[in-house]
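Please go over the structures that come below.
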Structure P
Amino acid sequence: MILRLVLVRHGLSSFNKNGLIQGRTNDSYLTEEGYKQAELAGTVLKDIKFEKIYSSPLVRASETATTIQKCFKNKTPIEIDENLMEVNLETWSGFTFEEIKKKYPEQYKTWKSNPEDLSIEDKTHEIYYPIKDLFSQADRFIENILNIQKSTENKNILVIAHNAILRCLILSLINKPAKGFRRIKLDNASISILNIANNQKGMFKNQVECLNQTSHLQKNIPGQIGDSRIILVRHGETNWNKEGRFQGQIDIPLNQNGKDQAQKASEFLKNINFNKVYSSSMNRPYETAEIIIKNYKKLKIEKVDKLVEISHGLWEGKLEKEIKEKWPELLRSWHQTPEKVEMPEGESIDAVSKRSVLAWSDICESQNPGDITLLVAHDAVNKTLLCHILGLNSSDIWMIKQGNGGITVIDIFSDKNKDSVISALNITTHLGSVIDSTASGAL
């Protein structure tokens, strides 16, 4: 069984609007704009059948949940869960971060650089660790929903909560990468989707399908927080994607649907002022990039050999069932422990990661403040890059979804001490749905 977890951050609150720290206060309420955002989220989610709806008890989240639920024909009851409470920042609540910076400079520095290590003294002078406690809270919520769901059917669960607890939920489901808390972003009323594996066979890992989709809020991609930005796109569909063939480094062209996906990506990104474009040197990403920037007459696409797709060697051109007949153990290992597999006469995922990260580092080094760069590559390449940015290993590639024509947004900082932030991952709403329905074939 696969459990689809749809996460929604509450709409804009009064404290959000005024730049105040909220934590667990109930003095922060949903603004008029926040209600509108909740309605827009409800509208885009109304055709999904939800088995359960969970909400934080705090009013800004519970009001968001109620507003979303009103958009549904099937009024699934909202269950209030204390494990979805926001981070406990107790003595910080009601202050701005500038005030906290002046009042508690060392703690503020830890909060910005490594929040998992932040300790705070509460009103009784007890020391606690807000983010570490929040991770424990997230683990309890995950354990509870997995215990409830004993069916063999795929199910959808809607969760409405807060910025920090939702980040902890996401990170807990992908092995809690070190310093991951600052490497993802969640906007008010944004939608993120995770697929949870609820089986013991190990053939499927938890997977981030998308993060921080905001297009339902008339904001195609989230606002920029870094000094520059890289928009990472997977190439459009090919016939071999559709058929489920391992294509690797065989230069299969886009099919008509793939060209349409690239065109839709171009329309979705039409207000973005790209000033640099990179592509894998293979034809399918290059053609995707050409379609996306067709209206940018002065831009040239720079081909990068290190970003070509993984070489599947003797597997290339074959369907999975054909590979299973000849290499059953190797295929099983590819699904379960990809880092241990070197394709017959092909590559390992570690080799792909090393060359892809080198190319990524070169591109990031060339970024200047204000640059907005388009980068088009492949499924395995994009996954290894995103694992690198999140602090995951190449063994975790199955935890990241990259649909054909999917759009990912990474914000880059000039300060080398600041980690890059994934501001959105695998946006596919321009292709017809908040849920990624692109081809699920081989790499």
Structure Q
Amino acid sequence: MSQHIIVWFRQDLRLNDNPALQSALNSNSAVIPVFIDDETCGRQAGSMSRWWRDNSLAKLNNALRKRGSRLIYRKGKAADVLSALASEVGAKSVYWNRQYEANIVARDTAIKSKLREDSIAAESFNGSLLFEPWEVTSKSTGGPFKVFTPFWRACCALGLKRGLSGAPEKISAPEQWPNSDALPEPSALTHMDSLDIWQPGEDGASNALALFLSENIDGYAERRNLPAEPATSRLSPHLRWGEISPARIVAETQAADIKTNDGDKFLSELGWREFSYQLLYHNPELAETCLQDKFEAFPWRDDADAFAAWKLGETGYPIVDAGMRELRRTGYMHNRVRMIAASFLIKHLLIDWREGEKWFWECLVDADPANNSASWQWVAGCGADAAPYFRIFNPILQGPKFDAEGIYTKTYVPELNTLSGKTLFAPWTARSDMLDSGAISLGNTYPNPIVNHEAARARALECFKSL
């Protein structure tokens, strides 16, 4: 058997269709899988995303052990850990799948150069995207796209299908394993009471996709906007840590017996993920800087009380509060409600989108370096292909439009269970006898609105027009 190959796992916590792992296996060398918890480079995962990651690492280690291998876990600066590990085991090569944040790209480039100086082959692969961020370019400018629709059209023209590799049945192990730190224990999140809805890990990703394609994708093009229905795949946290590849999702979706418009719409959501990564790669400060420079002059308000009410789901607008409480209980929020809640923070409260982005980063199980920032900029109107500044979601109308029966809203705002129709989403308009019969006391059992919708809308428009 030839010398060892180190496979550095990062945001690709799977054995199926993993290019770095498959390339190592093709060499017929002993493979040493390693995960490095490097807190010195890159944006560190928020508490919910880290909870998911730690669960996923345990699942990955179990899958490796079933194949005669194991996961080496070490903490420290990645360059130092890899150099030390390569020296310990006499590795001839180090393989990994790429990430696209600028500081991580710079670090990985330096690591690759140092390993090669030490006569160790270093190779990286695309394990998380359908296309590299530099591959899909505009014919008119030669540069990256700034609008989603032509970007996705160009992607589809290039072809979405990829060759796939399966999970290995066995992984060649070294004669002697290097030392490993203990895998991290997932944090105890006492304020979360609905985490049992999740199944982190590669098997969970496969199960989620199979369930969606077999039972829930019918009518996806329309039903995906209805938060009370099981009409979305919920694959986003699995994609965040690479428990499933987008190529696998494409292949299984195209092979499924589903309506073309539903399948195309579902795959276009993968397209938005691809577009976000192109934006991140070409705009490294995506989480901190408006893509449209003029928005840096926006007169944001510093309102700690309003921000706290928004985070707790105590704004007095039930559809907004339902979303923020879903986030707090489950680490997730339905995408339509994310847009409503984000718009409320930015345009009703005039609080900087970056504050909301940071809160979602901390609280979401699927907090993604590209999607999170790009989506917040889209809602704020300052990003690429963004919603226009004057598009201000009306939370009074958005509720009955997308949650007509109030099922979703009442799940997370149960104190309003006796209300229905328009009064559920604007409880201050309900007659006193309706409130009394439900033991609803506005300002006590449920808050009054922290801002008047019409006044807030007018104020936001004046601020945006001033730009």
Structure R
Amino acid sequence: MATASPRPCIVWFRDDLRLSDHPALHFTATRGGPVVGIYILDEEGQTSCPPQRRPLGGAARWWLAQSLKSLQSDLARCGSTLLLRKGSAAAIIAGLARDIGADSVAWNDIATAPYRALDEAVVRALDDIGVPSRIFPSDLLVGPESVRNKEGRGLRVFTPFWKRVLALGDPPKTLPAPKKLRSIDDLQSDDLASWQLEPHRPDWAGGLRDAWTPGEASAHTLLAEFLEHRIAGYATRRDRPDRDATSRLSPHLRFGEISPRQIWHAARFAAAERSAIASDVEKFLSELGWREFCRHLLFDVPDLAERNLQSSFDEFPWRDDDTVLKAWQHGQTGYPIVDAGMRELWCTGVMHNRVRMVVASFLVKHLLIDWRLGEQWFWDTLVDADAGSNPANWQWVAGSGADAAPYFRVFNPILQGEKFDPDGDYVRRWVPELSRLPNMLIHQPWTATPIELSSAGVILGATYPTPIVEHKLGRERALAAYATTR
């Protein structure tokens, strides 16, 4: 008597747009039946009661489109397809499971309140039709439930948090990508172009296309090249925006084209092979740990992008000034390192981490603009905009968050530029109107003599703005405002 063929399984892809180290895909691939991959653009209920899922910003939508194209190609090489559907995830998944007689539906956990609420809705819809759900940990090195204090809350200071994570040992080993998958033909799928994720009229994504190649293969190429050629000296060189010293993995990690534990194990292997880079690897992994810390924080504080973690900031005297906000957004503050960072962001969808701190400090302290407005701008313009790291980092700079920078730390944009871009190469790239100024003047062009400005082709207030606020005044004003919160 012939045995029945295994029934198909569904894999629900989300922020895990890869084939390797994908627990849900690995599970379904081993079941022996056809594998139906699906990605759902679920924008319904974004304005309903909390917890809410935050709609993607413009730059992240562009990345998502490229990443989905890459995933479709990767699945096709394995003999499978990726269905695209738009609408309610619970309704779509349950309907698809019923239509194909699915054995089960599997997906990877995203440990935040909005996504877990969505998971519960999908599980309920599948339970109603008798289809099992399988949910796997994948997005973090360690689940939030594993790092709690005696009261059962998450840790709010990074160093003890990271020590706890390290004490738990290495994360599980990574899983291989499936080599061959079976598929089901003639299933309805949306045309990706119909989702309008990419900008048109105007098409402002040219700089993104020049700077990035989204997809799993690109992520692993970047990681390999970084560990082979640029990890040495990372602990000190990572602060130099004028050098190619970082991994550039953040958007790939944001969309799950590479997993945290793949990065972890590759870095640990590199350190074992080359003991000279051990300290650099530890620093690199601590940056992965900071992402982990922010995600754990978001697990406990779903409204992290909206609420001051320290309530003393609720009455902070923020200034309402659209003119200076727009000058900051468009890189027209008159401070070269700030303007270079904001222009890099607009063109490429990223900004060097050191410069992110400088421009954020300038907005919230020199200009006294609410950190939430800066966070919203970054959310819309960053290709690596992360629901945990973005607001947590802004609150860190503002002083209102967990493990926050002290209120009296006001980054001096002149000194920051001179220290971390000493030859002015970063500024010259992104603020070309200052490119002919000598190194000693490029971070403070307003100190140049008329002859020096003329020979460099710079007209302050015309070809390049004068400082929007004088540094000393901005610092004193910030300290006075912060004194009201103490």
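When mean projected area of the Cα convex hull in nm² is computed for each of P, Q, R, the one that comes out at 26.1 is R.
With percent of Cα pairs over 27 Å apart, for residues 224-351 alone computed over the structures P, Q, R, the top value is the one for R, the highest of the group.
Values quoted throughout were computed directly from the atomic coordinates according to the rules given, and no laboratory measurement underlies them. Keep in mind that what you see is a predicted model, and the values were worked out from it rather than measured.
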